[in-house]
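Next up: the structures, one after another.
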Structure I
Amino acid sequence: MRRACQFVLLGIATLLAPTGARAQGVSFYTVVDLALRNSTQVRISAADVQRAEAAVMESVNAYKPAISVGSSLGYSYGFPVGQPSVYSVAAQSLAYSFSQPDYIRAARAALIGAQMQLKDTRQQVILDSALDYIELATLSQQMTALDEETAFVHKLVEIETERVDAGLDSKVEQTQARLTGAQIALRRLHLVDQAELVRARLAHLTGLKPADIVCESQTIPSAPETSELTGIDDNTGVKAAYASARSKLYVARGDERQNNHPTFGFGLEYNRFAKFNNYTEYYNHFQHNNFDIGIQINLPLFDATRKAKAKGSSAEAAHASAQADQSRDQTDEQMLQLQKNIAELTAQEQVAELQNELSQDQLDAITTQLQAGSPAPGGSAVLPKDEQGAHIRERTHFVDMLETRFELTQARLSLLRTVGRIEDWAKAIPAPHP
């Protein structure tokens with residue numbers, strides 16, 4: 001509850017921030033907060049917790065008397081065939097059962113499992129909303145870079161057209177420039193379609209309109225450091241699986257103790273019989289006030305249905321235990337795979353950054369030569385088309401670098417989710433941008 005309140009406060013603070021002339025964006029914290037409050041998955045898990053709490057109350061309240069009040073007024077003639085009660089009060093409850101303590105333990109274990117599942121669902125929603133938000137911000141940067149690259153391609157096509165008309169270049173160079181422009185347009189179209197899909201997912205998670213989702217990149221927390229993350233002890237999904245297995249084991253024990261074990265019940269009843277009936281003509285010492293209290297003992301000697309149920313419950317417990325072990329092993333393997341992916345993606349990010357840096361250096365060198373009006377020593381003359389080509393390569397490598405960074409962030413956040421710490425990262429306040 002405290003973490004949810006922090007998300008709410010962060011979201012409200014962002015919404016109340018002063019707005020400029022441009023359209024107001026939606027901060028990272030607002031998106032996460034709205035996703036946690038509007039997600040259907042979270043609402044379903046919260047309802048499961050409420051149902052589990054009710055099951056615990058139901059199992060404990062079996063020892064509390066159930067009190068009822070009734071009446072069976074009526075006229076009788078001849079020999080009495082019933083009890084004409086003006087009113088009656090009855091109370092009955094379970095006094096003791098060898099199985100009920102196990103059923104209570106089962107209900108409490110199921111409640112713990114439901115609570116762990118709710119936490120696990122919250123973490124998954126945080127991961128989904130965070131990745132969608134970061135991806136949307138990345139796509140926006142990529143499309144901006146591709147728009148700039150398109151402008152450079154148009155200039156290159158114009159230059160090549162003039163050179164082809166002047167007989168300085170072959171038409172192959174012009175066609176190559178046009179092909180580059182078509183490839184960029186295709187890539188941008190793919191990014192636009194992907195952005196619409198991501199925006200629709202965020203709209204479903206948060207309840208906002210897709211058109212109102214404008215990212216504010218400065219509100220995104222920095223990528224987490226995952227080199228020291230080990231173990232799955234805090235994985236709420238695995239905890240939920242083992243809690244569910246314990247619950248089914250307690251149910252199996254309770255069903256087994258239903259056989260050949262007595263059950264003690266408590267009962268109490270008071271009846272106030274009517275005076276206008278003819279009971280006094282047929283019963284000696286008839287009285288209007290009647291009361292009884294006692295304990296009922298039931299000892300099942302043979303019940304094939306209960307034996308079969310106990311056998312089925314035992315099988316369900318074994319099945320749940322195996323599923324919990326399977327979930328633990330799969331999560332452990334997933335964590336190992338994510339660690340390997342992070343190592344590879346870190347190396348890819350370094351390569352992408354160096355490629356982008358190299359293309360920027362090459363662009364600077366070409367621009368300097370053009371401004372100087374003289375080629376580099378031992379090199380050929382630099383033409384305006386070379387500058388446009390350098391611009392295009394630099395923008396292409398920049399877009400590739402953004403994609404690699406997002407893939408690395410995705411892997412790191414997935415690992416953070418696996419070890420159960422995604423919510424702590426999502427609450428971190430990013431350093432202010434200069």
Structure II
Amino acid sequence: MAHHTLKNGYSQLAGRINLMPQGAPASELLFKILSVLFSEKEANRMALLPTRPFTAATAAMNWKTSEIEARIALESLASRGMMLDIEDEKGKQIFCMPPPMAGFFEFSMMRVGTTYDQKLLAELYYRYLNVEEDFIKNLFAGGETQLGRVFVSEPSLSEENCLHVLDYERASEVIKTASHRGIGTCYCRHKMHHLGKACDAPMEICMSFGGVADSLIKHGVAHSVDVAEGLDLLDTAIGHNLVQFGENVRESVSFICNCCGCCCEAMLAAKRFAVLNPISTTNFLPSVDAATCTGCGKCAEVCPVEAMGMVSAGDPHNSKRRKAKIDTSVCLGCGVCAKVCPTRSISLVAREKRVITPVNSAHRTVVMAIERGKLQNLIFDNQALASHRAMAAILGVILKLPPAKQIMASRQMKSRYLDYLFSHVKV
């Protein structure tokens with residue numbers, strides 16, 4: 001009976017989470033995770049919140065309570081990283097229900113010694129993400145547009161390459177231009193630490209930016225750093241051959257993780273589901289000079305997704321000689337291999353087809369919703385009492401999409417209004 005009650009107590013919250021483009025497939029493991037993170041009362045309340053940003057007044061109306069009580073409850077959730085507490089452009093307090101990833105799964109482990117049983121959470125997360133697989137497959141391989149993208153390792157760029165790398169493709173530029181910079185404990189390595197499987201890469205190196213960082217810093221989930229400290233941490237990450245994996249947007253990047261190939265979920269997903277291209281790559285690929293490659297294997301050792309391997313060099317005078325070979329279908333284009341090559345036999349060359357990065361989080365969210373068949377959830381959020389402004393923002397994104405994506409949106413909505421807009425509005 002208790003087993004059945006646990007499922008019923010958190011199933012509504014799971015249903016709410018799954019209205020987001022980045023959902024979380026319901027399972028007994030998910031219900032157990034939610035039961036550690038939320039009381040049943042909190043779960044019931046969270047299930048009634050909009051998926052888009054909202055005010056304490058909206059929460060109070062949905063919960064049928066006073067605005068003061070709603071604000072206290074929301075700030076309590078934010079203090080544990082289960083809610084984002086941000087200010088809009090007018091300085092008004094706005095709350096946002098984060099997705100599981102990148103969101104409250106990570107936030108629950110970004111601060112050591114919280115009220116959570118983090119060892120239990122680590123075990124549950126590992127089983128849910130690495131054993132059941134449905135969540136990771138759905139998150140990283142559920143559509144063409146991905147949650148995250150790889151930043152190129154800047155020390156690996158030649159002078160010529162530097163001319164072709166845009167500012168949004170540089171992690172250093174994100175750090176320099178962010179309004180706020182927060183640093184927290186790496187969720188992935190913290191989780192693996194509790195399982196006895198963590199590597200020796202730095203732990204305090206998970207980066208957040210902008211409004212997300214402001215909320216996490218305000219509630220002690222992350223600590224604030226200035227530009228110089230942020231760049232020093234980036235240099236530390238690069239020195240440990242970690243891959244910079246961040247939000248897949250050009251503007252207002254909210255997070256950059258510094259990933260290893262053994263602990264980090266994004267890199268593990270890239271290895272397990274490589275054929276589905278679960279991570280948006282850089283615009284580069286490594287090129288190996290077979291004439292100077294000594295076959296030392298250092299490039300293969302540091303490759304986080306096992307895209308670099310060693311094969312016979314075909315030397316008739318030395319049958320044991322090896323050379324590096326890249327699997328371009330798997331390669332992320334991070335450039336870590338070029339950085340560690342002692343003979344500089346690996347250089348970065350431009351991909352034949354340039355990778356397109358969504359403009360901002362609204363653009364990415366709408367496209368992900370279309371590709372995953374969840375556009376109607378984004379538009380018709382019955383908890384949000386959507387304003388004309390919010391609707392106009394969504395439609396504005398849709399109208400700027402390629403025709404193929406517009407057709408997908410129209411089919412999901414079965415909307416004559418959308419069809420009319422697509423055929424008459426010029427953007």
Open item on the list: As an exercise: helix-only ellipticity at 222 nm (-39500 (n - 2.57) for each DSSP H run of 4 or more, over all residues; to 500), calculated from one structure in I, II, equals -11500. Which structure is it?
Closed with: II
TODO: Kindly point out which one of I, II the value 2.7 was derived from, the read-out being distance in nm of label points 7 Å out along Cα→Cβ at positions 154 and 202.
DONE: I
TODO: Identify which of structures I, II gives the largest calculated value of relative contact order in percent (Cα under 8 Å, 6 or more apart).
DONE: I
Open item on the list: As an exercise: Rg and Dmax of the Cα atoms in Å, calculated from one structure in I, II, equals 22.6, 83. Which structure is it?
Closed with: II
Open item on the list: One of I, II was used to compute mean count of other Cβ atoms within 10 Å over residues 42-49, and the result was 15.6. Which label is that?
Closed with: I
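Bear in mind these aren't lab numbers, they're just calculated from the coordinates by the rules spelled out. On a predicted model such as this, the values are computed, not experimentally measured, just so you know. Cβ atoms are built from the backbone, for glycine too; each structure is taken alone.
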